[in-house]
1. Where does the value 6, 20, 23, 19, 19, 10, 3, 0 come from, among P, Q, when P(r) over Cα pairs in 5 Å bins from 0, in percent, for residues 73-112 alone is the thing being computed?
2. Kindly point out which one of P, Q the value 25 was derived from, the read-out being relative contact order in percent (Cα under 8 Å, 6 or more apart).
3. If Cα Rg over 2.2 N^0.38 Å is computed to be 1.66, which of P, Q is the source?
4. From which structure (P, Q) was helix-only ellipticity at 222 nm (-39500 (n - 2.57) for each DSSP H run of 4 or more, over all residues; to 500) calculated, if the value obtained is -22000?
Structure P
Amino acid sequence: MKKHEKIYKQLKKEMAEEGIADYMLIPKDLTKEELKKSNEKIKAFRFKLMRERTEEQRIYSELLRFKFLLESYINNEPFIPTNSFGKNLGEYVRILNRTKKSVSENLDVHYTRFSRLLNDREEPNIELMYRLEKHSGGLIPAIYWWKLVIKKQEYHIKKDLKTRKKEGAKVRNGVVFNN
């Protein structure tokens, strides 16, 4: 007896067939060939749905994907230079399918400054984070943008031994502990 038939018989003892149907989906045992055909049909259906999406639906789903990737990066991964604030801002502009100039105007940021931000030549301020949150319809919180900046700063603090030593030499009468 197949595994799913056992489960079905056990559930039938506990509830009516309608209840079973509402409660769970019991998969059909498929051969490799049937599974391959099924997967191809599902793939074709997904591509059909993707082609039929409106631009608004496309942007929404891409921004959700972007948000989840940001969240994962912020919470789980070390700083990666290719995943900086500027690179993510560029990805945001790409998702919106707008020009850099129009997004800079929407955010009330001079285009030259916006370009420096995109190329990681300038650090953003907290006000820009609030604007980006508002611009994304609240989908991407300001704190996510800010944590991208903090992640980079944290990395530099840990790795910049030269500046640490240079600045440490300027300190007089520091606290000393005798352990």
Structure Q
Amino acid sequence: MKIKTTRTANYDHNLACKLTDRMINGQGMGDVSKLKYGLCHMSFNGCEVISVYNALRYVGKPQPLQEVAFFLEKYRMLFGIFGCNMFRLGKALEKYGASYERIGEIGDTPAFIISFWTGRRFLSSIHTVFCTREEDGRIKVYNRYNNCDTVRYGDASGEIFGKYKPVVIYAIKK
């Protein structure tokens, strides 16, 4: 009898889920919430996987969410309970041919993945999202909230991500 690892069991489970071919918002809603990552459902810990998926769609190199999740399972933290190691997202971007650069500040970057504290440092969780900048300067945020299936907009990064310094930012190059 062959014993499946969590990674391969999750991959098999995720392949059975049917997803629409679009940018993802609201990881706790719809079919995406049923996917598995590590020991949990993606509704709990899938924001890093979803941000890479959305970035790949943006640059014209779309990959199935199941494939991105399978690759990033190598970098999960504490069996995926804490999601994916956000400092390794570049590995997935590289694997799928997307150009990126780690940066210290958002500035006027047209597209980026950002990981940030949702509250006080080390006393709250970290959330990771993919963002683009509109022509009028507003920031378009994908998967900003777990229970919101629409894109969110903001005029300034502080109003969207709070007053805390981002943990890591990847500038995505088209």
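Read-outs: derived from the displayed coordinates by stated rules, not from any lab. All figures in this text were calculated on a predicted structure; none of them were measured in a lab.
1. Derived from the structure labelled Q.
2. Values: P: 18; Q: 25.
Going label by label, the one that fits is Q.
3. Label of the originating structure: P.
4. Numbers: P: -22000; Q: -7000.
Going through each structure in turn, the value belongs to P.
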